[in-house]
Structure I
Amino acid sequence: MTTDMKYLALTALLTATLWIPYIIAQVQANGFLAPGNYRDPTARPVPLWGKRADRTYMNAVETFAPFAALVIVAQLTGKANAMTACLAAAFFWLRLTHAVVYLFGIPYIRTLVFTLGYVAVAGIFWEIIK
């Protein structure tokens, strides 16, 4: 497995795992689901950290698709190289950092880390088209 694909897989696992803190917040605030909750999908109140956990997960889902698409395109076109590997690794570590700072509500750093993640995705795109 190439480094690019390894970090794609790690990012997929991270993204797939980020729903857990939100569910913990839901259970802490509202208890375990009852049958009526399945019929009425209205969101129930959670503490602020739970709302951030939900947004952290949604943000990860939103950013995963472009990253995954570009890593796969780089692989399929033979454009994957040391730079795309470095950028894929950077994207993973930036997304992990983003999740932590978002969950803890740390301002400014979250925006910086998100922006750097975008730069990593743009860098993979550049490597493909150059």
Structure II
Amino acid sequence: MKALVVDDSLTIRRIVIKALGMVGVQEATEAGDGAEAVKAMQAGGIDLILLDWNMPKMSGIDALRAIRQAGHKTPVIMVTTEAEKSRVIEAIKSGANDYLIKPFSPDQLAAKVKGILGAAAPAS
């Protein structure tokens, strides 16, 4: 299981990677913006994406749309400060599988990942 952790904050990426380790996801790659995330998906081998919304170059929502338009079905959890109901709905309509509001506890993140991994279809 390989996760892609996408956030412009190195600190948040480290926190997310540590929380992933709590649920047995030991392999993670990182991206600092949406454009890097799309490029990483083109390379393949990603089983789960944890994606921030607000980033430079390409936002997380734009990256999500690009990933889905390319036909990737890899589960995506938006991990963001965007807490408005309209934003959550927009993300889900764009193809996000789940949504986690910052700040979050490692246990909250672990629960979301466990939920996705239990329901995930094979990634493509």
Structure III
Amino acid sequence: MNPISVLVIEDDKWLAEQYKRLLDKAEYGVVICSSADNAIQLIDDSLPDVIVLDILLTGSTAFALLHELQSYGDTCNIPIIICSSLVNDLNLDTLKDYGVKKILDKTTMIPGDLIAAIKGVLQ
């Protein structure tokens, strides 16, 4: 049985590595990507089971990526977890139309929060 695949889109290299280490330990299959543009190619190559997405990315925005994912039948159902320091500016009800299932606050989250969020969106 293949592990659950998680695509982490995070341009903070240190934080992305922390997520990867945490998710590897939980036996998820993890791919890290630092930009929305690169993420599209990775998603085209292999659909992840879950996407962990930072909102503030260098270059193309996460919102452009969310819109792109909703444009295709094979990507519109991938659950997305946003990890951001801008949670006060985000509305989960509005973002649900873009496949966002959970928003985590980078400034207050603890390692177990990401694992719990992934398990929660896959139920």
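Each of I, II, III could give helix-only ellipticity at 222 nm (-39500 (n - 2.57) for each DSSP H run of 4 or more, over all residues; to 500), but the derived value -14000 comes from II.
When Cα extents along the principal axes in Å is computed for each of I, II, III, which one produces 35, 33, 29? Mind showing how you got there, number by number?
Working: I: 53, 32, 20; II: 31, 31, 27; III: 35, 33, 29.
Corresponding structure: III.
So if we calculate relative contact order in percent (Cα under 8 Å, 6 or more apart) for every structure here (I, II, III), which label has the highest result?
Values: I: 32; II: 26; III: 22.
By relative contact order in percent (Cα under 8 Å, 6 or more apart), the leading structure of I, II, III is I.
Bear in mind these aren't lab numbers, they're just calculated from the coordinates by the rules spelled out. Computed from a predicted structure; not experimentally measured.
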